[in-house]
Structure 1
Amino acid sequence: MSIPEITQKLLAAKQGKGLSFADLEKILKRDEVWIAAVIYRQASASEEEAKLLIEALGLDASYIQELTAYPVKGLGPVVPTDPLIYRFYEIMQVYGFPLKDVIQEKFGDGIMSAIDFTLDVEKEEDPKGDRVKIIMSGKFLPYKKW
């Protein structure tokens, strides 16, 4: 997956300022995962959010237009090669059908929205090694009959 040029510049500015996504969350009053999605051009910011972000990163206003534009979403048609991203692909390969069945048993025939959706990442301390806790919450959308 190639990283867009704007993403590379935004990440370099973030690193140069010594900011974390959690720091940006406090400044923008938006979730750190959503802010990362904006930087990676998987989400679009409002003009106000884009201004706050570029000011925090010490960049000029020329970035606002691209950060507020509608993004083209997704990783593309290839299997991801980054090991961390690939694990999510692998998780869906192994647990996709089981998750689908469990969700449909509880809710009926439908899907979990990726539009009306939140995603949180938490660190769970564990004596055997810290754990990554991913919390996905999406509105259930039943399939319509007509």
Structure 2
Amino acid sequence: MSRSRRKQEAPDLGILAGRTLFALQRQLFAELAEQGHPDVRPRHGAVLAYLDEAGSRATDLATLSGRHKQVIGTLVDELVELGYVERRPDPADRRAKLIVPTERGLDHMARSDAVIAAMEAAHAQAVGEPAYAEFKRVFKLVAERLSSGGET
């Protein structure tokens, strides 16, 4: 059996994770575009998915998303230009800046959460609530293990 055929019949973790991510992004960003947010791209998720409503430091966004601080800085620049976030002085440390969502950013974040919740509910209904809950539990464990550098 060819390698390609084996990968189709028994996809590995990387293939499954990639398929899941890309399909989720296609659906999420198509729905967000229909709801008034056509200018946000999947790359912006490194900021918007982790952004606290009260604001977050760029270093925290980098840590949470697994991206370099410079990448987060570029994405924040783009989101500032698009009107989704703004930089404000951090009240806890005036030398630091907080990335704070604007009203447009808050709307995007709320809509994104709702779309993801609806997608998850549909998957849970399709495969059964217990099976979906177990899938998420195990997937989270695997993701945490990989993020912490756990050995295979």
Structure 3
Amino acid sequence: MRRVLAFVVGLAFGLGLLVSDMANPARVLAFLDVLAIPAGTWDPTLMFVMAGAMSVSAAAWLLARPRRAAVFGGAMPGPARPQIDARLVGGSALFGIGWGLSGICPGGGLAALAIGGAPVAVFLAAMVAGMALFALVDRRFAQARA
């Protein structure tokens, strides 16, 4: 049941990205182009989508806070890592640089498969290659530490 629910929620998320046009790299890049603010061509719609998503997420976490178990079983998730370290900062920086250069983030990239295009395919291929490279490098560092 948990996998079915995860699929339905992911599908709703992807459809939301498509309907709000947030899977469109040009719209995301228009938001990130803060130099366009004086010219009046800056697009603030991504800010409203983010605010809406964060408000729904915050409300859900407030409702879930007193629970000891998730509705569909299992422990309530906590933060993946409680400390901020170089790995987190580096990964965040790489994510931001990639998002800023391409206008595509991983969630939006997967949703953008529905509207297609070579840039989306190139982005997803690079994302998969980057994930494979990270797994290889991370495994090497883990072996070196052991």
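We did not get these values from a lab; they are worked out from the coordinates using the rules stated. A quick note: this is a predicted structure, and the numbers were derived from the prediction, not measured. Cβ atoms are built from the backbone, for glycine too; each structure is taken alone.
Computing distance in nm of label points 7 Å out along Cα→Cβ at positions 64 and 112 gives 1.0 for which of 1, 2, 3? Provide the component values of the computation, followed by the final result.
Numbers: 1: 3.7; 2: 1.0; 3: 2.8.
Computing distance in nm of label points 7 Å out along Cα→Cβ at positions 64 and 112 on every structure in 1, 2, 3 gives 1.0 only for 2.
Given a value of 35, 18, 11 for semi-axes √(5λ) of the Cα gyration tensor in Å, for residues 48-119 alone, point me to the structure among 1, 2, 3 it was derived from.
Working: 1: 35, 18, 11; 2: 21, 14, 12; 3: 29, 19, 13.
The value was obtained from structure 1.
Ranked by distance in nm of label points 7 Å out along Cα→Cβ at positions 40 and 96, which of 1, 2, 3 sits at the highest value? Provide the component values of the computation, followed by the final result.
Details: 1: 1.8; 2: 2.4; 3: 3.1.
When distance in nm of label points 7 Å out along Cα→Cβ at positions 40 and 96 is computed for each of 1, 2, 3, structure 3 gives the biggest number.
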